[in-house]
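Please go over the structures that come below.
No lab work stands behind these numbers, since they all come straight from the coordinates. None of these values were measured; they are calculated from a predicted model. Cβ atoms are built from the backbone, for glycine too; each structure is taken alone.
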Structure 1
Amino acid sequence: MVRRVAVSVVSVWNDAAVLGACLDRSLRELRHTAPDTELVAVDNRGQRCTTAGSALNEGVRAATRDVVAFVQQDIYLHSLVALEEAAALLIDDPSLAMVGAVGIDSGGRIRGRIRDRVVLIGEACPSPVPVDSLDEVLFLARRQDLLADPLSEDPDLAWHAYAVEWGLRGADRGRAVAAVDIPLTHNSLSTNLARLDEAHAAVAALHPDRLPLQTTCGVITASGGTRAPRRAGLLQDHRWRLRWVQGSWAVRSARRAAGSRSLVLGDLRRDIDRVAAHVPGRIQIHDVVPAGQPFPDVPGGTHLPRAGYDVRFTSGSLAERPGVSGPDDACLLTNVTLADLAELGPSIAAAPHVIGYHDDIGYWVLIGEVARRRDEIWTEPRSRPARLLV
């Protein structure tokens, strides 16, 4: 039996509905599997704490377990057992400074498999894998280390890069930062990038010998930020055009595989709420994974609320995908490969559908009457593949 250590889950929250529907709910539903793990919820309504560090350090002081897991309020945990096993790895291995659910290594590969809104991202890590940095969605550290050397409360870090910076302090002491599988769904309704460049510049100033540094929000360079220097000029200004051309070539391959001309370029993580606004019925999202490697959703699927609607999540092979049960419903298939599209093509040929692509998440397929409203949902010119290439 794998050893487990009880955890203090520290979460800073400012929206009771989000906390109750995501993190707190998952802890309540899984409490029977880990009765000694506790939730320390730090109320930050009204921006009582101005930085993540100040709020999370307050939670560390209130925690009673030897390991603290910092978890954002919009996270739905799929396994408290995996969380406690990760805590035991940390306690038993003094060479580790911290572990987390998802990070990025020096080669730019995302390590640790999680669901980011509607798409599975990252490579599975059943055992710890060293990374340059961890994402702030979920990471663990020893409470005694955090009391002796608290998270930075530097206002320049604000709500970004506090895990990145603390991990670098551990690396300076010869301790590693590692990702390990702790399955979760990050049910984010928005992306907060305010003052991200300032936060990365602060990290660069504090740890110049660790640069360039990979993070899940970009590479921190000696210039202090994640953007390319302005001397890149015209090429930098038109970088989106290169991505548009590359994406158009990708959907050209999708058209050939599936025999479909209903194609768009779009990041489903960003577009899901616009799609949902046109779906009067149920939305089912099926993450396609190799046979025998499902994401640990609850039997019957994981149900989570988003902006005024509910989503049912499942994962499994293409053959295990749910059908569209009625004209008001929609089904989204994510993590789809070209081989999947070739297999899927005949079954969707006569049905309303859209095949989409984004370089960060690959191919996805929307099936249902809502697909007929493709041009109302994806209105930006760059959402349309280049005609000459497709």
Structure 2
Amino acid sequence: MLEGLDDRALELVAAAETLVPLLESRAEEVDRTGHVSPDMFRRLADAGFIRLFVPKRYGGEEQSLQAQMAVGATLGRGCGSTAWMTQIVSGSSLMLSLFSEQAQKEAWGNNPDAGACASQSRASRVERLNGGYRITGSWSYLSGVEHAGWAMLHFMTPPPAPVVMLALVPVADGRLQQTWNVVGMRGTASNTLHLEDYFVPDHRILSIEEALAGNPATPFRNDRLSKVTYGPAVEVGLLASSLGVTQAALDYVLSKAPKRSIQYSIYNTQTESPGFQVQVAEAAIKFTTARLIAAETVREVDYAAARGYQVDYTNRTRIRAAIGLASRLLRDAVHILTQAHGTSTFAEVNPLQRLWRDVNVATSHGMTTEMFGYELYGKALVGSSERLAPLV
């Protein structure tokens, strides 16, 4: 996954490597409290991870999707929640870079580490006014909202011709509610933001349809970031933390095996057992296959951006389906590892049970589910014109 990265990208991955032991030591606390601490977020920002997709003109890194994937997968080896939060708060800048120049200046002009988050929930009430929109609603599953400076919130324009839009809003202008009460990825703090009769000026509004058609509001059309095919970039980005979590689970099980016996058997150590050997081999191959899918996808999307074109719809649906398959492979790999390790996996003090919970929640995200990806790709393959999702 590192092949072809430039020197700065390799520096960023190396910086992520140095943080892995610290993240691992704090992972239980993040899981228990449901938060990534402010001081840890500051470390992530200081390392350059939050500004990975911020344009260079605002002090950002303007990096490739491959670099973000490598950083996210590395951080995930230490803490899945921290990696996911970082991936979202940095990755959302891809879409923010498609907003108007004025919006970008407001977001990053004084702080390239402001960060962003996004929700596909929609406003409950929308009114068109002179110079903007007034919106009311509750937007949930906002991963990283506690640390992000800005939120990008979906809404539909009023009839007769409703269009899906994004409103860019300072997080501080809304009211946060703790709603993320789940069994895994607890520290992502994917909570809910409420707005009541909130006015959003036109320069902080983005048409999803226009942006995905290659006609975004930004005047900086030659930037690397504005050429990235957004749907596949989001989908593959969601795999990064699970890749890291699965690697951590494999490393943990293999490290413990030489000192663990297999109960009710003749084996004094797990490593002696052919059954155990087959299990870890199967898990490792599933993990490797998922990693290859992710690596090929980021190369494809980065290649298209570098040459100035968007990935076509059929290939976007293929990518969605492939990401779904990779998600299942990672989930299956960790499950196999829990069975190979044994019942003690599920002791609360065992970090493997947290990794198992995290990968199951992360790979259940709506943009990584396998069957829907296959449905999208299948319709494209048979020439159906039906569009099942606004963002592919």
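A value of 6, 25, 26, 19, 12, 8, 3, 1 was computed for P(r) over Cα pairs in 5 Å bins from 0, in percent, for residues 253-292 alone; which of 1, 2 is the source structure? This figure was derived from 2. Each of the structures 1, 2 was assessed by mean count of other Cβ atoms within 10 Å over residues 21-28; the largest value belongs to 1.
Taking helix-only ellipticity at 222 nm (-39500 (n - 2.57) for each DSSP H run of 4 or more, over all residues; to 500) from the coordinates of each of 1, 2, which one would give -8500? The read-out comes from structure 1.
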